[in-house]
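Peer 1: Structures given as structure tokens follow.
Each reported figure results from applying straightforward, stated rules to the coordinates on display, with no laboratory input. Since this is a predicted model, take the numbers as computed values, not measurements. Cβ atoms are built from the backbone, for glycine too; each structure is taken alone.
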Structure P
């Protein structure tokens with residue numbers, strides 16, 4: 001046993017967390033007390049009934065064999081309930097551990113909860129740990145050997161196959177020293193996680209909360225990803241509140257930082273009654289709560305097929321949900337879609353356990369693949385191929401997805417799905433080489449990653465379409481974005497088309513005049529009639545400025561009858577020489593740009609982020625109300641503004657709509 005309470009170095013300790021597993025009354029809590037000196041049954045009911053109800057926590061500080069304080073090794077043990085009535089608490093206790101301590105009593109041998117707990121550990125993919133046979137003082141050696149053989153056979157087909165087995169007596173302490181010696185060897189077995197240049201954001205899973213007089217709320221749990229220190233900004237997943245860490249402790253030691261996989265107690269500025277087991281502390285804005293997700297599930301019975309109308313119990317992190325499960329393909333151990341009535345906080349790769357509708361047995365488990373479920377084609381061959389590509393490391397998934405996604409890979413969704421630091425992801429993608437293009441997308445912080453083969457295909461289609469359009473209609477300046485999209489039959493997102501057009505403009509492959517796209521060397525060739533008309537109408541519109549004459553007023557000003565005037569107006573509008581905003585109003589392109597700039601400044605000067613009203617636009621511009629409405633409705637149509645109730649907000653910068 002260890003009673004050492006010396007300060008642990010802030011950054012150099014090595015921590016390992018394991019969870020007990022096994023049938024009720026097989027001596028798990030007594031064993032933990034033998035190893036650590038701590039009785040983890042702290043509830044009065046637990047001590048009265050002699051069984052564990054809530055997960056308990058204890059620490060074993062390994063002796064410093066070389067007296068080097070920078071190599072402190074700390075084993076955290078989560079003592080979980082063994083009784084079937086408290087399986088939910090057991091699942092919460094095993095949510096964030098590195099390994100397992102399987103406990104089997106020599107007199108009882110393997111029991112139902114032994115099998116279920118082991119199945120859960122196998123589902124969670126734990127392969128580090130050891131097994132202890134307790135109560136050897138109650139049986140003879142032959143019985144101990146028989147139980148040892150039974151356990152080896154039981155473990156053979158699981159992730160814990162081959163772990164060592166130690167016979168002990170909690171009553172006498174026999175065999176405990178061998179257990180403690182092996183714990184030191186476990187630290188050497190810890191495999192380093194695969195290294196990626198893409199960093200993860202911190203995610204701290206809360207499994208307990210309490211108050212300390214004079215300090216306030218303390219939450220305990222494990223850091224599932226990233227790193228954490230006292231200055232790290234965090235957000236509480238349930239309330240959305242910004243979190244400040246006032247202090248951190250590992251067992252009895254104050255620490256300054258935390259690494260992924262380590263347990264700690266955090267003193268935070270949250271009200272105690274607002275924290276629940278299963279809540280998360282995450283980077284602000286870097287989690288995506290969802291009630292639908294695509295997952296991979298392995299069922300204990302390989303022939304089992306879930307009923308889509310049946311509700312199953314779904315345990316993930318330290319939380320419990322009731323869900324429906326829908327198979328996405330015929331493979332019984334492949335991809336499924338989870339649908340929950342409430343929101344689930346999860347990230348790619350998170351492990352979960354599925355229990356039957358009556359919550360009596362564990363039927364399977366798996367891991368989260370994607371939180372962004374498409375509205376259509378959720379079980380299509382293309383989607384299944386995409387999910388297979390997602391089932392890889394960050395680096396590999398990026399390349400595989402970019403290779404197959406003709407619509408590009410949204411790095412915004414990729415980062416949220418995998419809890420990745422956006423700056424780190426962007427730097428990584430910038431170093432991928434010439435085969436990949438990063439296309440900024442309106443409304444998103446991160447760009448779309450598009451493979452060169454798709455970029456080249458779409459660029460060629462756009463340029464060829466414009467060239468053909470110019471040859472067939474030389475009198476017109478260019479094509480609008482909707483017309484281009486229809487002409488090339490662009491089936492991807494309109495945001496991707498906008499990004500491609502912007503990219504081609506940046507490379508000077510195309511030019512945008514007003515709202516029309518055209519090749520750089522193209523100039524609309526107007527007929528003599530149209531040229532003569534523009535010579536007459538242009539000075540009139542220049543003098544009129546922001547309040548151009550109506551079409552019928554132009555009849556008197558220019559001296560052209562209404563019918564031929566309307567025909568010429570249609571032709572010059574198609575050529576891009578004039579812009580029609582309403583049935584009877586036409587502007588010069590440069591005047592529309594001036595109005596767009598005025599609108600942008602008005603939006604910037606608004607008192608809040610709710611935009612501006614027609615009345616505000618009217619008062620600031622000096623234009624009549626009806627014409628203001630026509631101008632703003634035109635801006636709505638071309639995607640420059642968006643109406644929300646009685647106000648307008650800018651959808652994008654004017655350069656994205658009207659060019660530089």
Structure Q
């Protein structure tokens with residue numbers, strides 16, 4: 001809190017919470033087989049051309065419908081979609097052994113299928129990145145006692161550095177230099193005795209020692225793999241830190257390396273490993289000086305950028321201590337395990353994997369699976385939407401299903417109830433001009449993709465509160481089955497949305513807006529009501545995130561009421577809520593009655609919101625009565 005002492009005018013800026021921004025409502029997700037593309041990886045597209053570029057075109061033998069559904073989505077007004085390919089195709093891969101008994105890296109083809117089996121990977125020990133020597137220094141001692149050693153001259157003293165471990169020749173005592181001033185070398189601790197003569201030098205590198213100085217360190221960094229060698233005695237270590245030419249190792253030394261001036265150099269060589277990826281239709285890709293250490297500037301995950309493969313740690317990471325966690329050297333070896341897609345054996349489990357992949361995508365609003373009309377997959381669609389709480393399932397009726405009786409759409413509907421109306425079922429299939437036929441042949445396809453596009457179109461033109469019905473289906477020419485009004489009526493009360501072609505109209509229309517909620521759940525009967533509430537709920541959830549960890553007091557409650565009330569007022573003005581005034585359309589309550597001391601003690605703040613959604617005029621009734629002098633017509 002500011003402190004005020006001098007009388008004056010003080011200006012303080014208060015942070016603004018900002019209005020709630022409505023979330024999107026019309027991003028669709030399609031799950032199904034495709035000619036190409038990654039398996040079970042949601043991929044965002046914004047037009048039909050992008051679908052063809054990433055996933056290929058139509059699948060004909062056997063016929064699969066996701067491509068047709070996506071095309072219908074964009075044709076009817078859709079703008080953004082996620083595609084999740086399902087299939088049995090597998091990516092070729094190889095798990096590279098480490099230098100012990102485990103695995104170091106998994107190299108995997110980017111494309112599914114057998115083509116990845118033609119790729120090869122070679123592992124080489126990288127060429128030496130840099131060469132250095134352990135620093136040596138030697139000077140004649142004039143006097144040494146307590147924590148100071150005086151050498152012959154300041155020039156001799158300058159060959160040492162603070163941090164050097166030193167010894168006086170002929171003794172076993174090792175001490176560390178703290179600072180140097182002229183010819184005086186000051187130590188971190190006192191010497192055990194006095195020395196009037198002898199030679200001061202950097203001490204031998206001994207087992208257990210982790211820090212020492214090198215003559216130069218160009219190219220060394222944290223994560224560097226180094227070999228320390230003196231006349232054939234050597235060992236590998238990893239640099240944990242490198243500062244002012246001082247190396248700190250991950251492990252203490254095992255060997256002894258003598259450091260008299262007359263001894264052989266203690267060499268330091270830094271090296272990593274190289275990966276070479278080759279394939280029959282691409283130039284070789286060489287990635288040098290790769291490291292397994294995330295601190296290193298050439299960490300493989302940051303610098304391996306192959307056009308045909310990816311590299312990651314294996315599912316069971318190496319247990320070897322660095323540097324033995326590096327890939328072992330191998331000659332060019334083929335990837336294996338790539339399998340072609342077999343559409344005939346794609347089952348419910350593959351679709352389950354595809355649906356599960358969508359849990360990682362936040363902005364999906366509509367879910368379509370045009371290639372499956374069985375209860376197993378469609379129930380999983382509904383369950384997914386209910387659990388996520390922010391999306392709606394558009395379900396296709398089975399092909400050639402009659403309206404009533406054995407194998408009928410009524411029978412299908414019975415297994416697709418969503419207690420709070422997270423799904424809608426559309427019937428029958430639609431007929432389009434076969435895009436691959438040159439003579440105008442017709443092709444029957446499930447309607448979900450086109451319907452999802454109509455959802456998007458209606459949301460854009462009128463708002464999510466408008467029922468996506470009484471809408472023309474762009475691209476549809478005919479219907480699989482024409483229904484009578486009486487048949488339509490029976491299906492409608494069961495929550496089946498019928499597509500119709502009316503006299504004088506050339507194209508089919510969506511003529512239903514009901515969810516698959518049970519008949520007793522009247523509040524969730526209509527598609528637009530369910531989707532409006534999803535829109536309101538998610539918009540508020542994201543729009544008041546600023547309130548988390550704010551002081552739970554009256555000021556917070558008032559801010560929440562104002563922010564939410566302003567948002568709902570906009571929804572009401574746009575026609576989404578019923579009422580002559582905003583007070584009739586909604587209420588927002590956040591007070592001490594909802595938030596007594598025990599609730600606040602739990603760190604909770606409760607806001608109660610009530611809204612009156614606009615329901616569609618599903619039945620327009622004309623009442624005609626007699627009166628003297630003419631007739632009277634009223635609508636209700």
Structure R
């Protein structure tokens with residue numbers, strides 16, 4: 001049992017937010033640069049104004065509002081509703097998550113499907129809040145962070161966020177950075193890449209005691225093309241905490257010196273160390289770094305809609321403190337107690353520390369949930385738990401049966417007779433191997449289902465919603481969604497020779513859309529994740545290739561095409577050449593992209609991309625956005641245009 005005085009809790013929340021703000025102030029001006037930076041670990045040397053709060057604070061304020069409205073038992077649906085109503089973030093993983101919400105995909109699928117940024121640092125950068133509202137209860141912090149991160153991330157993007165939130169929570173009790181790192185690792189699968197990177201950093205730094213050398217070894221083993229890679233961020237956070245040994249200035253300075261995603265890493269190190277120290281132990285001159293005295297109100301940009309876009313440090317602390325009190329009394333009952341007076345402390349322990357030890361969390365169930373994979377969704381329906389396993393992809397293509405697994409868990413206190421069925425769009429064919437079963441108390445049963453879309457009967461839409469219906473004892477049916485996304489229809493031609501020469505696919509009729517795709521020389525492609533890599537199923541020798549598709553737009557509009565390729569590209573839309581470049585780039589959709597203005601007409605639009613492929617690794621990804629950067633999920637290419645004539 002952890003016992004924490006309410007005044008101590010408030011002070012440590014103050015320390016966490018102070019540390020976060022200081023870290024963001026120091027790291028924001030260096031963010032996105034991979035080189036080592038030379039700077040002193042001194043408040044005055046690090047003094048940088050915080051012109052506005054970074055984007056993760058939009059999430060902090062939105063999630064605090066969700067906690068205030070929905071309470072400590074908030075669900076992913078509560079977070080999604082808040083996001084869609086109040087958060088305006090269209091770039092990187094955020095935009096892909098919103099597109100998936102609009103496609104009716106639930107987390108964790110929403111975080112991984114067609115999202116090249118799923119292992120970026122967005123969730124790590126906002127994870128501190130969950131530790132601050134779960135003082136001394138890492139298990140609850142991990143649950144909240146997992147629920148949040150799976151909205152828009154997967155893999156290490158989720159794992160690193162859990163690890164960071166757990167450390168913030170544990171910092172209310174533990175004051176040894178090495179111990180905090182280990183507590184956080186307990187909540188990650190040992191084989192996870194982020195866990196391996198953190199363990200390696202701890203070992204290397206213990207052997208070398210030199211942050212530059214440890215950083216070099218981390219990047220050599222785990223480096224990435226993307227400066228916002230969450231594995232690298234986790235390693236740099238661990239390095240900075242271990243190097244600082246509880247010194248706020250040194251920890252933030254080390255994170256800043258290391259470069260990469262410094263707004264994230266400096267903010268995380270500042271928050272964790274600030275909680276360890278408490279706000280009253282943070283040197284007053286640090287407040288000058290973030291301009292608390294000169295500008296007590298911090299402002300967001302345009303990321304927050306319908307909620308106040310400015311806040312004060314005092315407001316952040318009070319709202320977090322009140323939310324944390326509710327969490328302690330609800331979710332942490334029996335493990336954490338907030339009391340009016342400071343508990344008696346053992347000799348030698350600071351009066352600002354919590355009394356007692358962290359409860360040994362039962363992490364096996366949590367790790368088991370992490371291991372189920374990102375393509376399994378869960379729905380609770382009265383006395384039933386419903387798992388839908390999409391078998392690695394939530395998509396459907398023509399004439400290719402999709403196999404799913406449905407698992408039902410009996411949550412009632414008695415045996416129940418169940419009948420089940422699956423409804424699908426017109427023309428789809430469903431094969432379901434069970435329609436009636438008796439499920440004992442506490443029992444589970446799994447069924448296989450196959451859903452197919454015959455080309456001659458079905459028409460695949462951007463979203464092809466199916467529904468599982470379950471009835472207990474012949475009563476009213478309960479519904480659970482099975483959302484299938486239509487696979488994108490493309491055609492490929494090639495290889496050809498020189499990139500600067502013209503070939504048959506550049507015929508004016510093909511480029512303009514007057515000539516139907518699919519004739520001689522064209523190979524049809526059914527693409528699962530066009531934003532990640534639409535060449536995933538294409539093999540062949542090196543050379544010049546053409547990729548073409550017909551996009552259906554519900555109305556005429558201005559758009560932006562985000563085209564990522566690791567070699568030369570030329571782009572046409574409705575016969576007009578929009579873009580050309582020819583340079584060798586990394587085969588990574590996160591960093592090798594250009595955004596091209598395009599004009600879409602109402603109805604069908606022909607998009608043709610010519611690309612050079614000189615490398616064995618192949619990359620081409622395409623995303624259609626509006627001028628503000630939001631993905632246009634209504635512009636689709638899941639069905640062929642009608643035949644002319």
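Peer 1: With distance in nm of label points 7 Å out along Cα→Cβ at positions 37 and 301 computed per structure, which member of P, Q, R shows the largest figure?
Peer 2: Greatest value across P, Q, R: structure P.
Peer 1: Still on this structure, please answer the following. Given a value of 45, 32, 21 for semi-axes √(5λ) of the Cα gyration tensor in Å, point me to the structure among P, Q, R it was derived from.
Peer 2: Going through each structure in turn, the value belongs to R.
Peer 1: Looking at structures P, Q, R, which one was mean count of other Cβ atoms within 10 Å over residues 117-124 calculated from, given that it came out as 29.1?
Peer 2: Checking each candidate, the match is R.
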